[in-house]
Structure P
Amino acid sequence: MVIIAGHIVVDPEQRERYLADCVGIVESARRAPGCLEFAISADLVDAGRINVFERWESRPAVEAFRGSGPDDSQRAAILAASVAEYEVTDVRSLT
């Protein structure tokens, strides 16, 4: 399993627009083979922060979906980013 998690920073006045532009990406990801979870959401405390969380069955599934990544307008809106990929070898359910 692969988890991609972290955050990006955009101008606080542009955050809602950025998130609205991501709706199609989230819908597409959730339909993609191997996608277990995919969320891009506004941070509750920091007005410019957008949290990213993805969970995939495998690296090939991520790579098949990912393609070239954010488009040019999304890339231009990102002021900073801290997103990492984690390969998970064991899972313990908490529910």
Structure Q
Amino acid sequence: MEKLVLPEQDIINAICVYVSRKKHIKPEEVEVELMYDDDTGFSAESFWNGRKQVLVMSNIIEALRLWLDEFLNEDPFAGIKLELDDEAGIIAYVG
């Protein structure tokens, strides 16, 4: 079975939808910055209405599961692995 690769923009979109549902706002009102640190791993900062929330790896995976299920019609419980790519940025391998 071939692995599905989600580009950085899909990860950002997934987090926008995830945060918007938690905060009861529109996805367009959310801005996201993905981050990677050698010590802490992957994380993201989300911004909306002058507020900021830091999302840890488990939040990002939860957002990606939502995205896979509702927007890509893929198995949301397939294995998800985030990776830092020199050219593509942060990408996710699914499957």
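Quick check: 6.3 is what I get for mean projected area of the Cα convex hull in nm², calculated from one of P, Q. Which structure matches?
Of the options listed, only Q reproduces it.
Matching task: 2.5 is the computed value of distance in nm of label points 7 Å out along Cα→Cβ at positions 16 and 80. Pick the structure from P, Q.
P
Which one of P, Q has relative contact order in percent (Cα under 8 Å, 6 or more apart), as calculated from the coordinates, equal to 32?
It was calculated from structure Q.
Computing distance in nm of label points 7 Å out along Cα→Cβ at positions 32 and 72 gives 1.2 for which of P, Q?
Traced to structure Q.
Please state which of the structures P, Q yields 1.9 when distance in nm of label points 7 Å out along Cα→Cβ at positions 8 and 40 is computed from it.
Source structure for this number: Q.
Each value in this text was obtained by applying a stated rule to the coordinates, not by laboratory testing. Here the structure is a predicted model, which means the values were calculated and not measured. Cβ atoms are built from the backbone, for glycine too; each structure is taken alone.
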